[in-house]
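Derivation of every value follows stated rules applied to the coordinates shown; laboratory data play no part. Small disclaimer: the values here were computed from a predicted structure and weren't measured. Cβ atoms are built from the backbone, for glycine too; each structure is taken alone.
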Structure 1
Amino acid sequence: MIKNFLSLREEEIFKTIKELKECDFVIIGGYAVNTYTLPRFSVDCDIVIKNEIALEKIEKILLRSDYKKVKLPKEAQYSGSFLRYEKKLDKNFAVSMDILISVVKDRMTGVIFSAGWIFENSSIKTLKGKTISEEIKVRIINIDALLVMKIISCRTTDIRDIFMIFPNAKNKEWIKSEVQKRYDLKERMAKIIEKISAKQFKDGLSGVYGYFDQKVFEKHKKSIEVFNHSKLEQDKNKQ
């Protein structure tokens, strides 16, 4: 039954994205991660828009599709200009679209990313489902910008995503630069290294993504450690 609910939720998200195809938005968050690694299930679909004009168009489509605006949970990752629209699929089962307007502000760090930066660092890509075989073309944040956002946010779920997609990063020097403009990269990397070095990390990863080969696990881990080591070496040379 749980698997059926997951499929229903994902089917609804994909259906909604198709209905919004004429709107101008960028997908970030869990559904963006699925573009760059083994797909994982995500409860919400996060989209970024530039302004209130774009919001009006999206709201009309969501309301027409039986979505309703709901109160944001206290533990929401984002704050600021952020709306959640939810659609009930069953009595105790719903799907939600999170709309971030003009900026994305991380609640824990207070770091802000402008919608302009997100649109600039995005492109049309193929989004694949985890529980369904469907694929759709949609604008998605690029992998390096996604890593910047997740390194700064650095929640447990973000660190798992970082671990999965990091070997596919395109420009690691750019990632370093963009994080350092906004936050303490050394502190964030120390937190990530500590987390991925813990014995239980691989088990948690497998719980989300399925069986994970040990050699592949070590390859992903090493890519992050090398990145961190190069950052430490650069800091020493500057002193």
Structure 2
Amino acid sequence: MSTWSAQEIRNHRAAAGRLIRIKDEVFSYLGATKDATEYSTHRFIMKKYEENGLVSDYDLTIAAFGKNTANVHHFPGKRTAKRLKPGDLVMIDIWARLAKPRSPFADITWMGYRGDRIPASVQKIFDLVKKARERSLKYIERELRQGRLPVGARVDAAARALIARAGFGKRFLHNTGHILGFKSPHGDGGGFVRHNRHRIEKNIAYTIEPGIYLKDRFGVRSEIDFYVDDNMKLVVTTDIQDEIISI
């Protein structure tokens, strides 16, 4: 696995910036559209990819409302898509790259809520996921200050241990993060998984994306992208969600 060139990093950062803008447009669309469905949201996102010079690996996005947010990978179908209604939690997971050669992916997940008052049960889980995300970031920064590139398994453990202590360890259903690739959002090589004893690489972007999924109720995930530069500094290339977006 070779590190990315300066141009490849710029291409990743450009894609990340465009995804953040699309994310904002998606939540505006949901707020302004009376009969929005998961599928219409998916099609809206795909149109925005095209308008912004982005491509993805497949004609897929994750747009989940209500109980469907508890499905880690909910790809809405046209006939089965849920319609957005008051009281629905919303999960938007989007990934794309610039439509040009040697362009790595960016990949983000954001949460919204249709209504003015977010239920305490939802806020509690969001706060846990946010703390787990921050715990992994702080671990990475601490290692970098000591002159060490962090070990993948320990980045995973930083998030997973916090969620487990809160009693939701069995509901964290995927890895804490992955390398970003050129052909798909999941690149080759170990990410933030339990058994990856390799250290992360400089100048390659990764995701951090802890999540909690309560079966038949709802799920929450927060996903950001980052890389470590030549000066051993952590560079976050996406916005970081601190509050659920009210729709």
Structure 3
Amino acid sequence: MYDLIFLSYDEPGADENYANLVSRFSNAKRIHGVEGIVQAHKEAARVSLTEYFWVVDGDNIIRDDFDFSFKWNKPRDGIIKVCVWESINAVNGLRYGNGGVKLLPKHSVLSYPMERFEKRLDFATTVGGMFHYTKIPASINRFNTSEFHSWRGGFREVFKLRTKLDTTKNQEYKDIRKWIAAWLTEGKEAEYGTFVIAGANDAIDWFRSKPRNPERINDFSFLKEVWEKKYGY
């Protein structure tokens, strides 16, 4: 089995989620509180002793039918691979890669250049090599654990989706439009659902303002400032 890394930062439910993960997979390691998404993944790569390693985000709850037994066949061509499993959104019910379990190549993560992340905004899809998306739900993305965290989840994801929309076409374009529409309107009845929707709508407004530094979408201190300025707490 590849090394299993639980990656948390400030998620209110992270301790409970990690305890549940360890109760099933006693070999799970934890990286907590590292500033920066790239830096946190690099730290996970450094503690991994296997050529690939699993990443479970701090707000993820692993489904009972997922067991991390997947293993790549030894590639004859030496192509590095990245895989993301589908996640179920706890607020709007969407099922796609947002917040999903990832299987990443150790050495590619260690050599990942920061400037690539700043231009592309998303980490897993830009690590390099051959990208795979698995339509098997491995987890529930339970990010709606406070007003701020719910808003932040909606804001970050919808801004990234809206940015990506301008460079896609055909079925992917249709899927992204559908996902954005769901983030903007669905899930009011869920816990903190209205804050998720507010974050999604604020992201569309920020996109329309044509921000000079869109990479700040991944700066959690900046997002906290935006939240406090608009909502006052």
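Given a value of 25.1 for mean count of other Cβ atoms within 10 Å over residues 88-95, calculated from one of 1, 2, 3, which structure does it belong to? Don't skip to the end; give the middle numbers.
Details: 1: 12.1; 2: 25.1; 3: 20.2.
Label of the source structure: 2.
Matching task: 45, 32, 25 is the computed value of Cα extents along the principal axes in Å, for residues 16-127 alone. Pick the structure from 1, 2, 3.
On the way: 1: 37, 30, 29; 2: 45, 32, 25; 3: 33, 31, 26.
Computed on structure 2.
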